[in-house]
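Multiple structures are listed underneath, in C-alpha cells.
Since every read-out is calculated from the coordinates, none of them should be taken as a lab result. Please read these numbers as outputs of a predicted model, since none were measured by experiment. Cβ atoms are built from the backbone, for glycine too; each structure is taken alone.
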Structure 1
Amino acid sequence: MAFERVFTGTPWEPRVGYCRAVKAGSHIYVSGCAPVAEGGGVFAPGDAYAQARRCLEIAMAALAELGGSAADVVRTRMFVTDIARWQEYGRAHGEVFAEHPPATSMVEVKGLIDPAMLIEIEVDAYIAVLAFPP
C-alpha cells in the first residue's frame, strides 16, 4: 500500500517525527491541529470558538491536499483545556460538519503545548475508492 503525506514545513515536524496528515489507501489521518496563527504564535488567545475554527481550518486544508473534504470525515477528537466551554468548541465543530456529522469525542486535558491554546483537534476520514471493471 502506498502512503501519501502532507507536511506543513513547521520546524517541529522533523524534530518530533510526524507529519500533518497521512493517506493510507482510503483512509486519511490528520494529526492534532492546534490553533496556530499564520506566521506562528497562538491564534485568537482566549477565544474558544475562534481557536476551534482555526484548528478545523488547518485540518480541512490538510484533508483537501489529500483529496478529502469535510464530507469524508468519519471521526474527530477534540482535546480541550476547559470542558465548561464545550458549547463554544461545539458551535465551531457543528458549523463545519453540519451536513455530514462524524463520530466525535471531546476530552478535557490538563494542558496543551502552549498555555494559550484552548483546543487541539484530530480528524480521521475515509474516501471511497472507485473500482472500475477491467
Structure 2
Amino acid sequence: MPQLYNNNMRIYKNKWFAKFAAKESISDAQLYAAVKAAENGNIDADCGGGVIKQRIERVGEGKSGGYRSLILYRKADKAFFVYGFAKNERENISKIEEQEFKELAKTTFAFSENQLAKLIELGAYKEVKYDE
C-alpha cells in the first residue's frame, strides 16, 4: 500500500462495502482516490465523530452522478469504507443512521492492531490495495 503524506495511512472496506463496490464496479483505485482527497483536505461532508461522506465518481459520469460513501476516517491513520449508495437511488442517510455510524467509528477506532488483524483474517474487513 502506498503511503499518503509519507505516513502509515491504511484503508479498509468492510464485507458489505466490498460486495457493494464489486457489484457497482468501484475499484480500489477509486477508493484510494477518495481517501487521498480527504487527506488533502477535500472532504465532501464531515459528519463528526470520525465519520465523513465522500463522493466516488461513476466511470463516465463523474462525481455528481456517482456514489456516496460513508467512511470511518482518522486523518493520517486509517479509513474504513462502511456504506455506500448511488446518488440516483438514495438522497442521504437518516440522522439515526448517522448516529449509528458514529458509534461504529468509536468501536472501530478502539480496535487494537491484533483485533483488526483478526477481523481481516475472518473476512470482516479487506485492505484496499492500490499502487499509485
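Listed values, structure above:
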read-out	value
With relative contact order in percent (Cα under 8 Å, 6 or more apart) derived as 34, matching label from 1, 2	2
Among 1, 2, structure where log10 I(q)/I(0) by the Debye sum over Cα atoms at q = 0.14, 0.18, 0.25, 0.32 Å⁻¹, for residues 29-76 alone as derived comes to -0.30, -0.50, -0.90, -1.29	2
Structure responsible for -10500, with helix-only ellipticity at 222 nm (-39500 (n - 2.57) for each DSSP H run of 4 or more, over all residues; to 500) calculated and labels 1, 2 on offer	2
Origin of the derived value 0.98 (Cα Rg over 2.2 N^0.38 Å; candidates 1, 2)	2
Parent structure of the calculated result 1.6, given that distance in nm of label points 7 Å out along Cα→Cβ at positions 37 and 117 is the read-out and 1, 2 the choices	1
